[in-house]
1. Ranked by mean count of other Cβ atoms within 10 Å over residues 141-148, which of I, II, III sits at the highest value?
2. I have -2000 for helix-only ellipticity at 222 nm (-39500 (n - 2.57) for each DSSP H run of 4 or more, over all residues; to 500), calculated from one of the structures I, II, III. Which structure is it?
3. Among the shown structures I, II, III, from which was the value 12.9 of mean count of other Cβ atoms within 10 Å over residues 325-332 calculated?
4. So mean count of other Cβ atoms within 10 Å over residues 85-92, computed for just one structure, reads 25.1; which one of I, II, III is that?
Structure I
Amino acid sequence: MNQPQLSPHDEEQTRLTNTFREISDQLASIGPAYYGDDFVEQLLDEKRREARQRLELLGSEPYFGRLDFQENGHTAPSPLYIGKRGLDHKLTNKPLIIDWRAPIASMFYSFTGGDAPISYDAPDGTIEGEVYLKRNLSIRDKKLERVVDSYVRGGDNINISDEFLLYRLGEKKDNRLRDIVSTIQAEQDRIIRAPRNQALIIQGAAGSGKTTVALHRLAFLLYQYQQQIRADRMIIFAPNAMFLDYISGVLPELGVGDVRQTTFADWALDVLEDSVKLASSATEGNRWFALAKHRPELNEDTPGRFKGSLVYKKWLEQQLRQFEDNFLPNLPFEAWDGCKLSSEMIREWFEVEYHHYPLAKRRERLAGRINRWLEMQLADIGDPKVRKEKSKISKQRLRTFMKKFPEVTALGFYRNLFDSSAADELPKHIVESTLKQLKKGFALPEDLAPLVWSHHTFFGPENRRFDHVVVDEAQDVSPFQIALLHAYMKEPSFTILGDLAQGIHAYRGVHRWEEMSAMFADDQYGYHALQLSYRSTLEIIEFANRIIPHTNTGLPAAEPVFRSGEPVELVPIKDEDEQLAHMRSFIELNSARGMNTIAIIGRTDEECLHLHSLLARDGVVANLIAEDQLQYHGGVTVVPVHLAKGLEFDAVLISDANNSNYGDNVMDAKLLYVACTRALHRLTLLYRGTLTAVV
């Protein structure tokens, strides 16, 4: 008598129960931790700790997908279960779970349906075959919540492939970015698995998942190239500490540790060993994000644009070469009367033998070489008393001779440069503002890259080489900064990602990606565009797309994943009382709907401070986000638009989208685009007077 066929849910529940039993058995077999002094046991215990950690990561959600694949030449398909980490059966050593980064797992992401053969690149060559089933699984806290077959060979498979993705996209957010291993799309997977030895430049529409893709790429590179790269030689640069806090959970979720996550300013100050302090950037928001009538003019002589350019880098390199050419005093060294080392020999050592060393190391090597020459001269003196006297004299004279070399510090060089005739080649207002800060021991943000470049010229990379660098929100990063980071690599290995339509820091960032790609050879970089937007509903994306032409970027509209929601609301208001009433009702309504993160986005810092105080007086508890904030706490948030970039919220209310706050100009269009694209499910725009023309 035939057994009744199990439903997909029952089949997967049985398999899940067996998997949890295997995980428990393997955990139990590891044994307790070792706390003794035996070195060998300590090494073995470290291996046990790693195994325990890997199993614990599998504990609540061991896998998320299944692919039944029949390799050519085989008689039946084999079910492949895909998870964040791999697991082999303890007795048979057969794979129970395949790591999502493994070559064979790439088919789970690249396969989008159809009966055509599929293949993957294995170490021994290309493996071809056919897919019989692609199944998505949602497992939470050891419970099987959902089973979705996105492809069944021989089935109709109509509109099924997006069901699981839409289910995941419809989930409410908290105060952390999460991994997307269960829903990586084919276009994202191609970027994640791209070769490491190139600079990937990714133009990603708002909500395209570019930040998450970059973090998953790090995890993939560490898996794929584990013999060539190390986590502690990878680094992520993000715009601010709050954004770093927001993304901090993704890599640990993927089982990756030790990757440094920082801002460019913090990294640069660390390289400079805190020899300089960063001039306060607190006024930046008040200057560049002020209303249009109060904003400075933006042009190529704007300090951030000017000093971040490759033209300025070239000028600085010329000054460094001149400094190096004039570094060595054209003098002989006289150890004592009648014992002289010629200036020609000193120059030979310095400029030929030690030429491949950075400048400070060359000076150090030269001092050592002269000292060895001294020892040889002293060894020829037979009288111990005379030798001791000559030794004392020569050591003092060597110290005096080495003091004739110029100071070798980045700050000292850079400060002297701006106080010299060489600075006459620069715009006067830039020289004056820079020198004013440098003389006080401070550096403007745009001076950090030139300072670290100078430091690198003097001291080399030291122990700071990178195997791979991720630069997020790269439209706000200068070409000089990218060139500097490149100097800390043996070969270009970048993931550079951003969105030109969100380039609200144009006073120091790039206007076109060609400004960055120009510094790499054609075979050293690749360009990818992510146009699909997964964050927001169809209605929100289509509304935000109306703003893109006003950003003057030439970018196409974002393409929504078909997740429909409520229409975007445009609500006219007469006064502050009406504004407050709408804000309060918006918060209450969306909180009641289960929205975990709600944002009131204001135009300026001052407006947000005022809105926050109004809500507080009305009894509404909300977090106020300010410049240099370290953490994003979720819940109800009041945030100025320029600090909202990179974050996302279930529901967003823009406090006043009138034509004074958001005029018909590039900067205001980019700011409003940022504001609108923060929303996942609900978007409302209040406006007093005339609605902005950019929508």
Structure II
Amino acid sequence: MNARAVALLVTFACLTPLGLGGGAVARAAPAGAFTAGAAVESYTPYCGADGTPTANHCQQPPARFTDPANCATAAQLGVYTGRRLFAFEEPYIGQQHDGHYDAGDPFLDCNQDGRWDGNFLGGGANAPRYYDNVADPVSARAIVVANGTRTIALEVLDHEGAFNVYLQAIRGLVAQRLPSGATLNANNIFISSTHDESAPDSIGLYGVNPATSSVNPYWVAYMEQQAALAITRAYAAMQPVTISYGEAIEPANLRQCWSSYPYVDDQLMPVLQARATRTNQVIATLADVSQHAETLGFNGGSALDPNAPVPTTLEQERTWVSADWPYWFRRALEQRYGGVGVEMAGSVGSNETPQIFPAPVSRTPQQFVDASHAAGCRTIFNADQSTAVPAGYYTETAQLGNGLAGAVESALAAGTVSRGTDVQGSRADICFQVTNVLFDVVGIAGVFGARPGYVDPNCTEPAPVPPSGNTTATYIKSEVAAFRVGDGTFVSIPGEVFPFTYLRSFLGPQDMPCPDPSSSGACGGPPNPAVTCARGNPYALPPWLMPHMHTAYRFIDGLAEDMVGYIFPCGNGVGVPGEYPVSNPSANSTDRFGCGHSDDSEAASSDAANVIGGAAVTVLDQLEGAQLPSEDIAAGRYVLPGGMLPAVAVELRDGSVITPARWMSLSGSAQRGPDRNTRGWIDSRGRRHWLDVFL
């Protein structure tokens, strides 16, 4: 990482941001202006033929449950004796006698999709991982909110991500189950994922070999049913509520880790809470957190989890079904408040599991550090590695979840009741070309399961998807959305978005790996013509979404409405296979600074951020009915006295210098002083000004 990039990233120690009202705030909300309900439904697989609650901590299936994956006759069951600990596993003959299915084992293809469907976990390392124990339930968590005019539902699912076809199925099931005259329309159901990498797989990349899907359609259908049930139960439970908001900051004893350059994060956690008007009991608490949920999936080895109730190795925990740290996070919130706890994934792209220390870690970047951590830890903060909290479900995972929950509780104690009463929603389809040639290959192999590709640039002609899932993915159709609940605005981004994509940063064009057509290194040659964002000098950043949100509290809802992989600006794409066929035919993921981009191979296209961002601006502006323009975006620089931090002023492009009345965070909140979360200033009249250092 070059010295200027470090200087641009660095600002003084983080201070707690102040709340800021204003913007598009409706009339003050009278008591009971909102109604809301919340519900949770587990979709953890039941015990199978060989699993037990005692040994595997699964639940026995209800009396009327029929396992759709078990099509064996009584005679066949005496032959297909491979161990099946959980429901939704097809019968097989375990020729290796290792307790799980292996490639080449004979099996009963009950649904005729050409592969064995079974107990694969999504994400993590060393695939395939066959789950063999339930640490805690994976579930669908739904909140339904109305204001007498409009009703919306927001739901978060525990898994790595869900394709739009699965989410459309959930909406369709809800529409079938709601009573006649219900005010909730399927189009106003907004669904996202926690990016949990210890849940049954729903993406497909973790099968017995790279060309075989790990999506289990039996389990996916069960997940869809349970997710729909959570929404309908939340709808049925609606009652008058008061809605409050707050904004937390991640605990100071966390050291942020990244997998890829650039090293930009979002420490801020906006929070929504609904309380029953009559009883003051909490109905739901939702917080938006920009951290991967991956601790168990990347742990492993013979080391013991220090706080486990019985001796347990990290290798054992690696194959557990779990919601990961969001389980502990939600558990802490529910123990503190009651109701339903919901963790919404924010801008999680490249933001890996943070390390935890017994003392605060500086929030001011210092230098590049390649720290030791199971999930990988490229960081820019110094800390005594020997004092880091050890890995383990009952140790690091629990402390991370509980610590984040504690920060949320502090924010709610200083929160504000929503002044606005708006409930709105808007969505739009998008279409873009897949430029990642590996995605084309695995799509043809059927790895992505039920997800269709499209043959035309408008995504009007889907390529047929046979039961095996084999399809081309020349173009993919996805969705973006935006919704509002009083003083909170949410924008739904369909993938793992790098924070600087839509939150910006202190990076200028010279800090980008591929800033322009004359770039050196891996992206120094002509790009694939299909990469349409590689135009201009420099390559432009995607639209800045925050200035279009207007309310006091602003949420990035990541992995929402779909999952299209990693999302980052065009100038950051280095190792997307097939995008630079001349200068980087092997898709080497090291950029011109020597920094790694290990996530690039999991991006559908470097074009995705621009396509998604443009559509997101449209749906956000539709929430306003085109009444409000974007908040002010000013081109300029931060003024550092003598080149030293912190910033003391802003110099605009015309040379004028402004000493801010108040600094402003990346979420639009007022700050007591500038820090690494700063993105502009607030003037003496309370107007927001977003400082664009890229222009």
Structure III
Amino acid sequence: MWKVVLAAAVAGVAANLCNTCNGNGVCNTATRRCSCFAGFTGPRCEYVACPTGNAWWDFASAVDTAHAPATCSNMGLCSSTTGVCDCSAGFTGAACEFMACPACQSGHCISMRDAAAANDGINFFTSTSYSLWDADKIFGCQCSYGYTGYDCSQRTCPVGDDPLTTGQSPEVQLLNCLCNGCTGYFALYYEGFLTANIAPSATATQLTNALLALTSIHGIAVTLSSGTTVCSTTGTTASITFTNNGGDLPLIQIRSVLSGTNTITLSSKGAVGTYGGTSAAGTTEGLPCSGRGDCNPSTGICTCVPGLRAAFITGAGNPGILGDCGAGTTTACPTVLGKVCNNQGSCDGTTQYRCECNPPYTGAYCTNLLCPTGAAWFDGASATNTAHAVAPCSNRGICNPSTGTCTCQAGFTGAACDLLACPGSPACSGQGSCKTMQQLAALSSSNGVLIGATYGNTPTTPRRGTTTKSEVATAKRYSLESCILRSCAYGDDPYISGTVDEQQQILCTADGGFFTLSFRQHTTSAISASATAATVQTALQALASIVSATVTFGGGATTVCSATGVVTTVRFTYAQGNLPLLIAPVTDLTLSTGTPAITVTETVAGTKANLECSGRGTCDRTLGRCNCYDYFLSSDGYGNVGTRGDCGYLTPYSTLSTTITTITTTTTTTSTV
């Protein structure tokens, strides 16, 4: 009679092991486990899966191999009820896969990929390609003309030639145009501004006027190699001299909609024109405030040293309207309260009268301070897949020249804003420590054994600068990212029968000295060659990675080592699965009759499943406690009721109101399962 009742009860249990998979999956009748439909997860498909993206940080799987797909890109917390990621500050996207743009107060947001091709002559000066892992993940600001800063919140000051230097020449660029019966027009782009349409029959004066209408050009002189029009049937080169823009300048860009037989190109940096003339890179200075004043980034106005003028300058050393401190003269070195160069630099008091400041001081008077620099989080590539050049405040903060300190965008930290701020308040929620990806690589493991991975030690390997930039939270028994969520106990699936414990044998041939045993990065205290089985067992069970094990000696031995060799069998009774070998160095053992030896071999490979909550319950990540499904309880690791805190005991009786005590490696709690 009782057998019939028990059989009926067990049949009822089997019917409930999968339940209906919450309508979000299919139950495997052989294993009584759910296979979830796309978008759902959990032992019974009770959770909504969050989207994934390339991880902003993770543990390297090999040398310089990282950023594998991860839930919420490892930069946010997943809500298992909604499947929505709650992203850390500074990140956005369904999977937190994008580094959020700053406000871009006077500009717009673009990706690293688009920045590489932009070549706008203001923010980016090369047209190339960028396709590394972060090409479409990191975004930044492309500022409008006259604005600068990582968020385009600062004003640029006028740039001009130092009026006290001589022997320099202006920039000359060449426009080469062949137009044989062509029609249409072209326009010229320079530093954020586009000219009105220019006809191929335009004169030198008309080309000059079109260019002078651009805010970014302060003075132009145009001459033609032949004829009277900028284009001709035999070809004409128009020589464009920048009379008032100082420095080695970006190339004018052509926007052509000419049709018919035509060729229109630009030459610069010493190249010879197609139809005459030679271009030249400018050798004048192109300095903010002409190097003779300090720039106020809030207003974009120069404060000039005595003798130089800002209000009416042309950029060529004559009075005008540029405001660049580029006109006038001086016969005295800049002083602050009677101190030449603020006592923080030197000055040539004979011809130049300009301060050469001692680092980290800068400015016309050496009163400003340079801010720390770091690899830019966002910038334009300088060549194919070459980006993240060094920049003040790593292009994720504003420099305060009065103090030389960076004010970082939310989500970034470090003196140079060069680190991702660790989430949580306090950092890592007080349950972990911050590590860089370079540091994390040293902790990368497989089955608990360090794999020897590195990240960032090979400078020629293309990757984004996360080597030392990504600070993340790491903690045991807490999930990564912010360490705010706890992990739960792991155990064997009680529905799977015939699983066994891992067993390993130690063969020790020695009659003196000592050794240690290491397992998953934990090492015992010194074990004497004459130690008993109880002593070895106590040493192993003191390791957090082992917790519980049995130790037996073979052949009637009473010590762990002998001159003829002793075989010790270690059975792992807490750690489950196919485990890595114990590590036993021979260094400190001795043998009076020869060379000591100690080896470890696996005799029985562990086959227990080692699943969180045994795969038969859900984890309460606030408490780190398993909420077992009906008919499941905490086990002893052998299919019996016990105190592991997993859900590894299968009972024929409903457990909805059963209360037991569960024990983890770090805490003891009472739970209802």
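1. Values: I: 13.9; II: 24.5; III: 20.6.
For this comparison of mean count of other Cβ atoms within 10 Å over residues 141-148, the top structure is II.
2. III
3. Working: I: 12.9; II: 25.4; III: 20.1.
Derived from I, not from the others.
4. On the way: I: 14.5; II: 25.1; III: 19.6.
Source structure for this number: II.
Coordinate-derived values only; no laboratory data. Treat the numbers as computed from the prediction; the structure is a model and nothing was measured. Cβ atoms are built from the backbone, for glycine too; each structure is taken alone.
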